[in-house]
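In what follows, structures are represented as structure tokens.
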Structure I
């Protein structure tokens, strides 16, 4: 059952709401415009609040749904977390869109919401605070994601290894943003 759900999570994660919504509305392809990222932040830049919110909701649900199903199937938190990682991998490397996806932050938030809601609340709060102070989405994600690890180590230790792997994936996907942050040329809102 674990492997079937892992495949389902990857295939669900591969649905890129940013790309699908841009095609349905005639908006620019987010991979070819703005930051080049197929995610909610770039959709806000390219297509406005409505499509950004729809992208955000879709991306969060891609991480949430497989984790909830894994929990209903009686899987332990470690297995649930690995299922969530599969959904994020689908978002990062979508099968349906030539493996060019987003950065995984919203899908990871959905995974955390299903796995351990207080960790999701911590990450969302940290992201919002850093974004409010800096107007920089990438910096907010890079700070918020690792902040969940101590809480998970304390309250959900079985989920710590998969979440650590997920944190490394998100940092790796933001490597260009890190270069731009250090060079002082990262995009701000």
Structure II
């Protein structure tokens, strides 16, 4: 665990589950489902089913006018369209997230950023998924052409950052990575940490 400025009473050993074996259940293009046998902290044997994912990046492209370049796209698992910040998966577990975020920013918005600021990691569903999303803020944008993937159908929408915060707090932005990144960026701006 990254160093937190919080005092914990229990040592890691009191919580940690130790892997004994790992069996692939399904290997897809994006998700890889595994069944692991583990020993619980009390010595009891148990199993854990989870999805492995290479990881992803997301980015808040913030214009000089304080607008965020968002993407509207249909999300099949929920059968609805969502307003999100641009994002994409890492091409491999070894891909540098800094390279991936620049690629996704250019592909989905046509923008190249003069400054990329790392905002941190986000674990979208840690009970069943090991995906780690690296969050960024991009400023000093120069625009060119988008390069959508063949299976991407996206509408680009400019929304003031303050409006995205309002929509998030009103429960109208349902995408978790967008909620977290938007609130994180706004707090950093409010605290003067982005100079």
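No value in this document is a laboratory result; all are computed from the given coordinates. This structure is a prediction, so every number in the text was calculated from the model and none was measured. Cβ atoms are built from the backbone, for glycine too; each structure is taken alone.
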Task: Structure responsible for 18.1, with mean count of other Cβ atoms within 10 Å over residues 119-126 calculated and labels I, II on offer - done: I
- [ ] Determine which structure produced the value 25.2 for mean count of other Cβ atoms within 10 Å over residues 87-94, calculated from the coordinates; the candidates are I, II.
- [x] I
- [ ] Work out which structure the value 14.4 belongs to, where mean count of other Cβ atoms within 10 Å over residues 23-30 was derived from one of I, II.
- [x] I
Open item on the list: If helix-only ellipticity at 222 nm (-39500 (n - 2.57) for each DSSP H run of 4 or more, over all residues; to 500) is calculated from each of I, II, which structure is the one that comes out at -24000?
Closed with: I
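With distance in nm of label points 7 Å out along Cα→Cβ at positions 103 and 127 as the yardstick, tell me which of I, II scores highest.
Working: I: 1.1; II: 3.3.
Comparing I, II by distance in nm of label points 7 Å out along Cα→Cβ at positions 103 and 127, the maximum is at II.
With mean projected area of the Cα convex hull in nm², for residues 47-94 alone derived from the coordinates and found to be 3.6, which of I, II does the value describe? Mind dumping the intermediate values first?
Numbers: I: 3.6; II: 5.6.
The structure behind it is I.
Assign the value 3.6, calculated as distance in nm of label points 7 Å out along Cα→Cβ at positions 15 and 151, to the correct structure from I, II. Please list the in-between numbers first.
Numbers: I: 2.7; II: 3.6.
Source structure: II.
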Open item on the list: Looking just at Kirkwood radius over Cα pairs in Å, which of the labels I, II belongs to the structure with the highest value?
Closed with: II
